[in-house]
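Trainee: For reference, the structures are reproduced in the following blocks.
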Structure 1
Amino acid sequence: MDKEKQRSLANSFREMHHLSKLLVLPNAWDVASARIFEEAGVRAIATSSAGVAFSLGYPDGQRISRDEMLSAVARITAAVKVPVTADVESGYGTTSSDAARTAAKVIQAGAIGMNLEDGTDDPEHPLIDLALAVEKIQAVREAASTAGIPLLVNARTDVYLLNVGPPESRFSEALRRAIAFRDAGADCIFLPGLKDGHTISRFIKELDFPINILAGLGSPTIYELQHMGVARVSLGSAPMRAAMGLMQRLAGELKETGTYSALEGAVSHAEMNRLLARKL
């Protein structure tokens, strides 16, 4: 992607986190889903690391390689006009150098933002050391500066997603990490697993900084989140999994009744051709 165009998209995306209108990001997992979201009028697109991994035959949790993930991201950025931010899990490695290399690859793929999480696969130590998480953010910030692209860093803490520690300590631990991430150079704090409106409002008041909420069944509505002052809402892998739910129902119907009602509402062949034939 042309650097000036990418820089312009990055600046536009950054501004979206500071407007009165909530930034809604329905996460894509391939070019077709990205084009459908873009056609629906979204201002930007986020990728789902789990959605991409599932679509390519991997379980979630950094089982897919950095190159395969960012190849999928590059296909999406080449197919849409809106800014694209990439979910790259915890940076595809355990060191700050790994995170920096991933950030450079994110930029090469044409994306203008990235998620960076602090969770692990170790139930005994579900979160990486805070000092390392800070080093990773700083390394990503430096890599973006070297590339000349103001990459937006959405720093994620999994305190609520993984139910780390006793419930009464989660707010203080997540806030401690969020403040450290903010001060290390993150541009937005991502708090997946947090659905309680009162607690979301507490974070917004304490941080005075853009917050990303992972929404879905049981979450406050988009309008309620906007009223609270949330800057950004994403849906994670839920759209991809919802599509797979339709596939399960379709397969079951074929087997059980031999009928086709699950196909109702399908995007037409002509419409898919139109969406994917557009030249940028």
Structure 2
Amino acid sequence: MAIPYFEITHFSLGPVKFYTWGLLVGLGFATGYLLLLYQAKKNDISLNKIVGLALTIFLGAALGGRLFFLLQAPARFLADLTLFWHFSQGGLMIYGGIIGGLAAGWLFIKSVKMNFWQIADLAAPALALGIAIGRVGCFLINDHAGAATSLPWGILWSDGIMRHPVALYEILAMAGVFTLLWSLRESISRQRQRDGSIFLLFLFSYAVIRFFLDFLREEQGALADPRFWIFSTSQWISIFLMIFAFIIWAVKKPRLSNRYSPDH
């Protein structure tokens, strides 16, 4: 039995109108921020710096998300740069948000002389949880058309095709990643290994999840992501991030093995 098509774009509480997607993305960011704040307090990290970091990441994520979204159709964007401020035909790309937020956060952390890998490890579970909550907004507005499926939990769209609920898949996957990262943080903390391993695991895990999930998305139509050769834009970015995370981990691993060996 298929899930009937639904599209909850907004709701009202009295005279106040809330837009579902924006509200859930904001809630995801706020939840991630509070979780990072909690961990920073436990690790005696300046809360004022965390507040500044969160604001910087938010700005970088917003700018990066918008820029990457528009660069999926570069000729159109370069022909009219004012599109950056017009959201009527689409909004943000999550990979742009992750990369933009990461770049802005790195610059801020270096400017205030904090340990980047320590903060990255603390932020990784918050990032996974924030993405899961934000994707609830995508699921409720049904803005990602899945590929056709005969599975009983498919969503029956108005065109009569039953499609994969890809946003729901990502919510469940990222909830699982959050659970894994949250359980690992204590063991890493006890070993005093502020080495970025939790953050790199998050980055690699999300890249793998997103790469395979994109095979379950519709490849044609207005809601399909742009494709270059055999993969979507997000899949190409996923491949790059998988390689990047693996190389960084491989470079850091020998150094860490020597640092934490019994002889040291």
Structure 3
Amino acid sequence: MRRETPQGTQGQALRGKTCIVTGGTKGLGEATAKLFAANGAEVLITGRDQKRGEQIQDEVKGISYRKVDLEDRNDTMKFVSWLESRYSNVDVLVSNASRDSRYSVTELDMEEWDHIVNLNLTAPFLLSRFAAKKMIANKVKGKILIVSAIQSISPMERSFAYVTTKGGLVSMVRSMAVDLGPHGILVTAVLPGPFYVGRKEIPLEPKGGAASLLGRMGTPDEMARLMLFLASDANTFMTGNVIVIDGGRVISRKPDPEELRSFRLPKN
């Protein structure tokens, strides 16, 4: 049986809107999807964690789940075809799915490069194209929100593929904003900084505090509230923008915590 969303979070900012949130089974994507649903939207989330996705679908009114591996181009294209056959319209796309890649330009191999490009660039392109075509056909002044990262403007060491693709997303947003502006479609890049996302591999609060001006990491709810504004009808005159939400991390001049600089993700 579905549970209603928590008291005190309900609203009508997205009432009647259809939203897609990739990477919606954890962290920033999950928080965003839940807040969208609490504000009246019908939300489709994607992710590779089928157990978690189905759990969210069962527990949260307004959310449905589809398992997709966006690192696999063929799986992404099958997903887009599935969307085409089942969705006559979409009002909001949040392209959030991503993962880290901790290799320098000299360490990176082609397999890892292809995986990161597929996930961080190709999937957002294919999904944005789908969403934009639906919006134009239905004369919907929709929103396309692309989650990049502060590493796109302040690179972290040994993150070559991640930084490169996240920077590409910023240019993708600006280009789409130019093409889609005449149709009233607003396109925004959001660059999160250090956030609690439940990753067990890295301490939630690095020793000595987070490298932000606020001395802490952000919470998924803080990101979700920004995304809600950008997706809502309150946002009417912002497009092609690059919005940083990082607690002042980029301008703090503080070095990244050692826990982050030394962390290495295993290859898939």
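Bear in mind that the values in this text are calculations on the coordinates, not laboratory data. What you see is a predicted model, and the numbers here were worked out from it, not measured in a lab.
Trainee: Out of 1, 2, 3, which one gives 15.4 for Kirkwood radius over Cα pairs in Å, for residues 128-223 alone as computed from the coordinates? Walk me through the numbers on the way to the answer.
Mentor: Working: 1: 14.0; 2: 14.8; 3: 15.4.
Attributed to the structure labelled 3.
Trainee: Suppose you compute helix-only ellipticity at 222 nm (-39500 (n - 2.57) for each DSSP H run of 4 or more, over all residues; to 500) for every structure in 1, 2, 3: which one lands on -11000?
Mentor: Working: 1: -15500; 2: -22000; 3: -11000.
For helix-only ellipticity at 222 nm (-39500 (n - 2.57) for each DSSP H run of 4 or more, over all residues; to 500), the value -11000 is produced by structure 3.
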